[in-house]
Structure formats: structure tokens, C-alpha cells
Structure I
């Protein structure tokens, strides 16, 4: 074994000094120079290089990493110190990090045969403790009474002796290497050698969990320069040694049942958002061929939930949300989102949930949740406490786990008010901030939000504005790029609707132009490789539309605002999404025109002032049209005038003055209640009000 160790050490040294990549460059020789220059503590080796160069060493590393890795780290350290002896004063150990190892094990398929082996696991980091320090070499002061000389002997010893390191339990030595048993051992923490330590929890990716099963998790121990190398919500590939840990028990005597945990050797954070969908060369050819079809956009829209009849505009909006616009980072660090948020509001039984479920299946990365079962912590992030150790963990929620994909929220109107506030930041800034139990963190939540909700009164009432129909505040409504209303109205289409439903039930066959699995690959390819840019013509079309609508708002003093810069940004995103559907690198006039058409449908159905019948974006942005805001202001002025000479304003007097200004009694009573609810007026005595 000793001879084999010598030969493996020599082979490893030979590999580092002589391995050349395809371009003929000595990769690891260059890395040694980098370590010396920057005083780094990690040396990264691509396992594929090692397999090609020395197969015996590679297989030994996979099967016996506990013994071999420390041994090779010593060889590496000596090699570096030979080049520069002063390195020893600054860095006492160089870690050997292995990436790209062939043994990638699914979290669900880890078994006892993997214990002690070097394996790689892919998943999402869902929890993380703050950084702590672990003692790796403890120093004890040994005090012993020498019977022969009658003197007290005091000296310091390092524990454990030799190259061994301290585990997670700090055990005092029972005997001294020099004087044997006896005496007292006092721990000296200030003289002991410590290393940074952090515990994290790795969970299966949502798309890998079989239906109806709980996601599996495994604890990961990160040490030295691996701490804080990933954040909760990050998709990571962790290479490490699988170890056993005894389950803690409150009773005396230890159990024969053990937990598994991974002692991390290297951590790779997946920067490429759409790597989960594997696209072969054949798939790529088929995708490019399909994109040449002049009706490709229509085919994609037809393929969105084909089992559901009608709803063309909604399916178009969902297709746009799947493809999304192009996110941009400005030179000053400001990030403009590319995600298109869509809200569907409508009558029960109009297949809203079915549409959402389909999108969750097609999106390359998706998290599905319902408003009733989601709390603010479950949607964004939270800090939890481990019952056994008392450690605080930072835990990622649904929007953080959906980072780079789609967060589907059904029954968004059923969420509690305090929970709804949590998604404001995630929708516009695309981050989740948390400050709790001393943990202050900001996590990425670059997700498209597709939500559905039911009207307050069961069915949607067209005579009322959107904010009166749905139990959602304007602050959330205004963040959706497209909002659609689904009405269940009996009429001419009923024959076709019934025929479609019956034929789907009679012979369930594949509907739609594109196969769902192929559509998923098509979406992933478009999002990953296509970054369309606006042409001058498209820019002019969008600008003219925006300026014309703003001009109409400016023509008369009381004219409502038809469009805001927020809708212009949405138009740009929608145009880019149309270009992505056809895998085009430029956004042309056709895409800009289509974006304007779908925006008009949205504004004319949702952004309407129901009293005047005119488009008024304030119905979405503020929750009431400009005409209502003007009336509210008039009533406040009436109350102010009536109370200027002292006393309070009675409802009858307010109604009389309001009628003179063209406001009926019902509207007056409604606005008085709203002003009172908002704290702008208060009731001095029954039915007598004063300005707050």
C-alpha cells in the first residue's frame, strides 16, 4: 500500500507538471503560478483531464477519497512551497477541488453503497446557516503532578496527534503522547487551529420530483473557502464525500440508525438558467426548421393548452410569458426585467387553473403554488430555526426557487393581505429581501409571474372596474403587463364548445400543432440563445403609439391618462417575445404591431373607466379612474368648506352640495365611506364628518 501511495503521489505530481490541454497550454502549471501570485487556497482539477492522463489515480480518487485527497493535498502543497518558500507563512493548506466528475447521483437514488465515495449531486440550495468556525486542531494545556520530583509539570499538546483532524465533537485527550495517562487537560481555544464552517441543505429540483411525492433533501457541510459560495435559491452541482452521521436522540445510549450528509469538495453554481432541458443536435435542427414556418407564432399559440376551447388572446399572452423579453443590465447596475407577468381574472369553470397547470408543465423551469396554501414566507424567503441545534437557517421560497423560470400562482385573490405584499418586490425588482433573526439577505427572484383569480362576487360584473371586481390592490395589479378577463357568456359558441369538450373526452388524442415535449425544448432554446434587439422601424411604431395616446391625455385638462411608461416597457418586452417565438434576432414592424394589438385588447377590456367608457390606465395603476379621483377630491373639498367655520359636515349637507356639482347620492355615500376608510375624514358624531 505504501509503495502504491508513493507511485500515486508521483503520478499526481507528473500530471500537474506535464498535463497540456488541447491548445498545448500547461493548465495546472499556470494555476500554481496563480495560487502563488494571489495566495489562493484552492487548486481546481478537471476530473476529465485526470481520467485521460492517469486512469488508476482517477478511479482511486473516486473510490477512496478520504485517504487519497489529504495525501495529494500534501504533495500539492510541497510542490507550491518549493517554488516560493514564503508561501508557507501566508497559507497553511491548499485544498484540492475536483470538478466534472462522472459519478453524478440523483438525490433520490443515494444508497449505502455510495458512502465514503466521491459523488456529485445536483439540486437547489434551500437552506443555509451563517458562517461558524470549526476547530480542526485543538491545543490543550496538560497539567501533571510528577511524583518523583514533586513538581507540577505544565506543557501544551496538539490534539488529535499526527495528520488527523478534529471531528464535529470536541473530545479532550485521555492521555498525553509524552507522559501517558493522568493529569488535567485544559482546552486553549485561542491557540487552536480553526477553519470556516457552514451547513446548507440541498433539495431536489422541482421538475425532478415525481408527482405526489415530497422533495428529498440532504445536508451539506461547506468548509474553508467554500463557505458562502452559493446562496439559497441557487441551482448547484456539489462534489463531495458521502458520510454517515448518527441521528441525535434525547435518550441515553446511541441509536443504530444513521443520517447521510455530504462533505463538500467543490461547489459549482449553475449560471446557465436553462441547462435542465437537454437539447440534442437533432432537436436543434428540428427547432430551427420549425422556426422557418411563416405561421410559427400561430402554431405555438394553438399548442398552448389545446384541450381548452377558445381563449385565443389569453393563450397568446401565456405564450408571450413563456418566451419572455430580454432582461437588460444598465452600466450603472440597474436591471430592467424581461419577464412578462400575466393575470387572468374570470368566472368559475372557465378553465383558468387548467391553463396555468399547462404552462407549469411546458415552462423549462416552473413552480406551481396556490394563493390559499401560500404564506409570505413560503412565497419569498424566511428564516427558520433548527429544533435540534438551534441554528438559524435562511430558507428560500417559491419565487426564489423559480428564479430564471415561471412562478404560477393560482387563486391569487385568496391570499392573505399581509402575504400579498411580499410579491411586490419580487415582481418589479425581481429580488427578495429579508431581515430577520440577525440575517439580512437579498436573493434573486427573476421569475415570470402567471396568476389567476376569481372575482369577489363569484362572477365578473362588467359594470364595475377591475379593482372593484377582484380582491387585489392596485399596487399588484399595476405590476402585471397583461391582464385578461374570462367571461362565461352563453351564446352562439356553445355548440362548438360542447362539440370540442365531447370530442376530447371521446378520443383523447394529441391536439395542437406542436408536441408539448418539443414545445418545451423550443421555449428553452429560444430563451437561451435568442436575444432580439429592436430595429429603428419597430422603435418608431412603439414610440408613435405611446406618444399619440399621451397626446390625447394632454388635449383637455380633465382627460384621463391612457398609458404610462410602465406600459411602454411592457410593449418592448412583448415585441421581443414575439421575435423570440420565430427565433428572430431583431424585432421588426410586424412584432411591434402585434404587441400594440394585444396591448389595445388589454387596455380596452381592463383599463376602461366603466362610467365614461373611455380608456383610463388609472383604473389599474391607482384602482380608480381619473373621473372618480376628481369626484373624490370634490367631496373632500365640500367637507372642508362646510367645516371651515367650525363644527362638522352632515351627510345631507354634503349630498346637497355634491348634487349641485353633478354627483349623485349613491356615489357620494360610496366616496364618503372610502375617505373614512382611508383615514382622510373621521366621524365626529353619527353621520357628521370632519377632515382628518
Structure II
């Protein structure tokens, strides 16, 4: 039979959850699992301590609501409310008689202080510790601690004191007076009490649990306030020093058990971290204490079901003030008269282990997880706690157990973000470059279509003009004024024919004929074909270990001729021409550098456009670089230029660099139109 009902005591409202991991840090049972950056409470691991509810600044944690259950119980007309002794910490603005009257107004027939059950429990502990022997016990007044031991230290189940909590004791005492069928509702500050009441072996003792916050909502709904209710006193059984139970060491004072710090027979611990460490030390056998009194909160006055946000000592003061007032007015004779009624009342209970521990990773598995978060050595483990875990290794263990994610590590996330920003910057640069290429491609495509149409239309009339010009020249073979005019017509028509030929070459569909070629020999051959003007020195630098590459020999020769011719024309006063070859196993690079006049920066974006030229007069048609650009792109290569035309910025001149792949272009790119270029590097 199961001890606990595993009801979802706390759940996350996903719409409110933010990436803060505060609940992970505050959960002593590590019952919070992070999924896609959101916290999820694992019901079977939750001990109901409510720390996650208390610390969540976004109010994303929702407690199991019992109001509907209580309203159903109230319909019977004979329900009893048992009120936790911590109520003065919450209802400081209410006299206790007003609160009792309000509960009666809600429909409760009986209203009893749980402190009466605390008195019975205190006597039971006193008797337990008074027995001979050296057996060690862990107090079981806090249900969150009991669940924690059962689930995470099942070996200590036998050390749990076999005594019920004050809530159960008060319920059993109440039923002695008012009947065993009386429905009982506990009203208090504790979320874990909801789980305790639903446990199989206590389901007949307590029917429902209301937190103080839920009670306030019911009072508000009913329009009840201290001024609008009939004041009344608590019903029997009457309470005594058990009212001290909600503060730390309250059990000891109620039972009259002295805490001797010299002997360490009694050890007290409270709060999220202290109670966990205390149980751990108890398990290690370091202590020889007879009793370990532990509470998951810093006393019940700090329970998560309390709506008042006052500090700890202010709440303790309220409890102390109430206890002093009540003890001063207590009738000891009444307490003595009710004692025989509860003699023989069963206050015992048993426990059963519910091991919820998860397997630990091996050394190598842990190291692998840490490396995934960029932690390759101890120096990389910052233990900053931003993930909600005290150390990087605890975080790595939680990842192995399926409770955490890599992204919870702040340094890891920052590093990934930095890399992403860098990648975005590179992508942006590539995008800008690609955009420029697209613009150039669009220009070339339009020019290619226009050029093809113009070239075909002009070819025939130009042929007729040339034919008749030469016929007339033959008829006027002797010198005469008309012969000079006819020669000018023939020369200009021939120039037009060359322009049209360039247009056709630019626009027509070219197909590469690839063959393995010695680029060094090809370059030297191209240089021999071009006459070098006086005043120009030529240097050829070959740094290639392997000069072979698969290219179209004729078209690459044309590219080299165009680049060298342009370089020579850029140095009318003489200078130096340097052709350099170098590369790597995948690419060969050819640079043509001159010390000429250079290219102004404002012309850089136009130099590969058809018909654009900076040469004066009739020295150029502006087709050489456009055609060269198309040929290089068909080879899946690249052509770039660096130039300086400002003597004030340094030596003038230009350097054109052609990059060609050694292994040629894929078949689908071999017949691209040089005027309608798709630029293969854009579709890689």
C-alpha cells in the first residue's frame, strides 16, 4: 500500500514561467525539471515543502486548490476545522475569537486548535525518549521532512519517530469527542499537509487541507471580516503549550525536553539547506543525538501557505504574544479533566520507503557532459550557481538524470551567443557580398540580352558597309582626296565590327573545353604574344610546386591577354609589370600587378560592366574585363582587384588576382552564358 497519494501539490503556469531557475535552486528534493527553458514540477519527486512557491517572483507556481473539496464537506453541516497554531502569524489583524466566528460563519460546526494535538504529540515524544536504549530518532512532525527521508534516504525510514503529526493527533482527539464520522478540515500554512492528508493511512483522519491563503479567499468570497462575525471561542479539546509548535524548538519546549548543547542529545535544524545537511549528517553517523528535530521551513510560521510577507522575527513575536495571552488565561483544571478522555488514543504510525533516487553518471559520462558545456578542466567549472545548481558538476549530474539542460549554464549560453553573433556578422558580410554579385549578375544578364540583339541587327549592315568601302578603295587605288575619306570609313566600320564581335562574344553561349594545363607555361606563352612598350619592365614570379590545373586553355589565355594589356596601357610613362603564380592543392592564383595610374575608388563597382572604360579616345571598347569576368566565373573561379589612384595614399597601381580551381567546374556550369552569369559560388 502506498504511503503517499502523489497528488500534484504544485504545478507550473507555463505562461508566467521565465528563465530564472530560482525554483531549481530552492528545491531541496531537486523535483524541478527544465524542459525547453521552462520549469516543470515532478510530482513523484516533490516533497511539498513549497520553497518554489515562496521564491517564484513571477507567481508561476500554483498550489493544489482544495476550496471546492471543502465547500462540498461544508454542505453536510457537521464539518470540523482544526486550525494550526501558526495562525497568529497570518491573522494578526484578527482576534482569535473573530477567526473562530468567521469559520463558524463559513459553515464549520466545530473549530479546534491543532495545538491540542501538539500537546498529545509532545507527551508522546517525551515518553519515546524516556525509554531505555540509545536508538536515534528523526522527528516526524514536518510532513515534508518525512517524505524527503522516505524518498531520498530510505535507509533512514526505521529512524523516523513512529508518532503522528499534531494535525493527525488533533483530528483523532476531535473524533473522540464528536464522533468518528466527523469530516475534518485542517487549516494551516503548509502545502505538504495536503499530501499527508491524502496519504492512504491518513485519509480517514483528515478529509481536506486549506492553506491560510485559501481560507482568506473563502472569507473574502463570503464577505466576512472581524466586524461582521459573531466572536466565539475554540471548541474542546483545549490546548496548552502545544501552541509553541510552529516555531523552531517548539516541540522541545512543549514536551519540556531540555536541549543540552554540551551533550548533543537533541539536534535542531530548520530551513531548506539546513534540514538537508542535518539529514545527510544523521545518515553519515557523525551525530549520536537521540533526536533530530528538523523542519523544512524556518518553523511553520514561514510556511508557503501563509500570505503575510512579514519577516521571521515579526511572525515569531506574534506567536509568542498569543501564547503568553492564552497561557495566562488557561484553566489547568480543565486540561487535567480532559486528559483521561485521550488515554489510550493511538498516536502511532508507520513508514515505508519510496525510493525516488535517480542513477548517478559514471566518471566518463560526467566528463562528457561537462565537455559539452565547454568545461574541459577544473578551471572551466565556475560554479556560479546561475543554473540553479550549486556546482557545475551537480548541474551535469542533473542533465544526466534528465532534470536539466545545457542551456541553463550561463557562461555556456553566453559563449554560444557570442559565437552566434560572430556567425551572424560573417553571414551578414557574405550576404552583402552576395547581394553585390546578384546586382552585377542582373546587370550582366540584361546587357547580355541587349548585346545579343544589337550585335545580330548590326552585323549585316556593317558587312555591307565594309564590303562597299573596300570595293570603292580598289576603284580609287591612286592617291586622291576621296581615298582618305574611304579609308576612314573602312577603319571605323572595321572598329564597329570588332565592337560587335565583342558583343557577340560577351552574349553568346560559351562552353568550356577543360584540359589539364600547365598554368606557368600558359602564362609565359601569353606574355610572349604581347609587345612590351619601352620603359616597362616585366617580372614573372612562379611559386607553384604543381602548375597543373583543368582549364579552357584558349579562354584563360584571353583573360591573361586582357589583364596584361590593360596593365601595360595603365603605364604610359613606364613602370613595372609583375605576374605572380601561387596556390595550394585546391586552387591556383594568378596576379597581374602594375605601377600605373590606378583605378579611382568610385569606378570599382563598374569595372566589370560591359562598355565601361576609363581609356581615352578609341583605345578601348570596355569589353575586355567584362568578358574576362565571365570566363573566370564559368570556371567557378573568382577575380578581384586592388588599386590605388591617389599618390597621396601611397604608390599607385592596380593588382588583378584570378583564382581558379585545379579540378575544373561541374558539368552543369560549363555552358553558362558569360552575359547571363549565375555565379556558382552563390549556390554552394
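Comparison across structures I, II (criterion: distance in nm of label points 7 Å out along Cα→Cβ at positions 564 and 636) gives the highest value for II. Name the one structure among I, II that helix-only ellipticity at 222 nm (-39500 (n - 2.57) for each DSSP H run of 4 or more, over all residues; to 500) of -11000 was derived from. Matching structure: I. When Rg/Rh (Cα atoms, Kirkwood Rh) is calculated for each of I, II, the greatest value falls to II.
Read-outs: derived from the displayed coordinates by stated rules, not from any lab. Owing to the predicted nature of the structure, the values given are computational and were not obtained by experimental measurement. Cβ atoms are built from the backbone, for glycine too; each structure is taken alone.
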